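What follows are several structures.
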Structure P
Amino acid sequence: MALNTCVIALSFGRNIMTMLTYPPFEYPQAHHIAGVDEVGRGPLVGAVVTAAVILDPTQPIAGLTDSKKLSEKRRLQLAEEIKLKARCWSLGRAEVEEIDQLNIFHATLLAMQRAVANLAIKPDFVLVDGNRLPSLPMPAQTVVKGDLRVAEISAASILAKVARDAEMAELAVAFPQYGFAQHKGYPTKLHLTKLAELGATPFHRTSFAPVARVLKAHEKNH
């Protein structure tokens, strides 16, 4: 097991089932292991954001888990602790234009490549959440449910989520009528209603079907 294995603190109850369903991850034999995760594949607006994190085994962080299972307050607390204690961390992103040009799948892989390339320390091995691996210049593997099983991936998911949520908060100020602070760009009923009423912003992904339908409808009406 690698030296920088970090135990993920799990609460009693629901997460115990996760432990039973997904056995403890066996780390590769490597010194600097980076975890990578993404946030923002599903939304209709904004960039897809990824993060890469190399943790410090001498500074464990309690409570790391999938960012979606944490309250906003707890995510923000952990994000600051990760930035303070990690050996290094970085963000990568693919903009709306790249998503529309490449498609969300390839744009996500590109954002992951950028996150890894931005790390101040070159990792010996990269662990990526999910089952699709970007092309990287070092050994790497995917980990299904990695944000629940691998501390480095959990940390990456938290940093990516906090970064993207902050961008949505900025969009909410620029376009208050869309409710971005509430739905974070995901295709909720509120978002779809406002999209139909107001049309798309310059930050909407025109290649996504709900946005494309609205653009087509507005073209017919004008």
Structure Q
Amino acid sequence: MERILVTGAGGIGGVNFVRALRASKEEFFIAGTDFNRHYLQFPALDVRINSPRHSDPNFIKLIKETVVKNKISFVHPSPTSEAQVISQNKKSINAKTLLPEPEIIAQDKLVVQKKLSENNISVAKTKTIGSSSDIDEAFGSFGKGPVWIRAKKGAGGNLSLLCDNVEEAKNWINLWVEKKKANFDDFMLQQYLVGKNLAWDSFWYEGKL
């Protein structure tokens, strides 16, 4: 029986991954970590471990200890923030990760958007800002609203809001800047694409789908 550790197991990606494993005819031992102890109740895990955030030095220590204690053979980090930290330490983790080098893991949505565009893949029109005065011009470049305001980095719709006009956009961005939760250049404005939301997951290994 394969013994798997899923980090960020309580998030949407982690829950879906665990469900996919449980839907298989093969049986798995699945341990899961998450910094939110309540989210840990969502996936069907054999072992639940409340972990520190990925930015805490004790995060990797806990992962290593969990791998040894539960005889884990494969570590699947769900959020990209944890994938990057685990990739940086993968040589010292006594289990497979199948992760690329940390610099390949793109957490910045703007970087991903540019890479897709360079490879002739259609993407939503995107603008960046550096100050409050840039918001008018950036918002106006889309014509009429609504326009997505979102943080370049982060998961779960981090700092995202669909704004109908430039006043809403300014209020939203200025709110988080004043709270010192973000800087102006942490935000980007993106074209709103009308229609149903679609999510697509793919599995890649050594550059091949």
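If Cα extents along the principal axes in Å is computed to be 63, 38, 32, which of P, Q is the source? Before the final figure, lay out the partial values.
Working: P: 63, 38, 32; Q: 57, 37, 30.
Computing Cα extents along the principal axes in Å on every structure in P, Q gives 63, 38, 32 only for P.
If mean count of other Cβ atoms within 10 Å over residues 158-165 computes to 15.4, which of P, Q did it come from?
On the way: P: 25.0; Q: 15.4.
So the calculation was done on Q.
For which of P, Q does distance in nm of label points 7 Å out along Cα→Cβ at positions 70 and 94, calculated from the coordinates, equal 2.5? Numbers along the way, then the final one.
Working: P: 2.5; Q: 1.6.
Clearly, the read-out refers to P.
If helix-only ellipticity at 222 nm (-39500 (n - 2.57) for each DSSP H run of 4 or more, over all residues; to 500) comes out at -9000 when worked out from the coordinates, which of P, Q was used?
On the way: P: -13500; Q: -9000.
Computed on structure Q.
If relative contact order in percent (Cα under 8 Å, 6 or more apart) is calculated from each of P, Q, which structure is the one that comes out at 26?
On the way: P: 26; Q: 15.
Here the read-out was taken from P.
The numbers here are math on the coordinates, done by the rules we state, and not lab data. Only a predicted model underlies this, so the values are computations on that prediction, with no experimental measurement involved. Cβ atoms are built from the backbone, for glycine too; each structure is taken alone.
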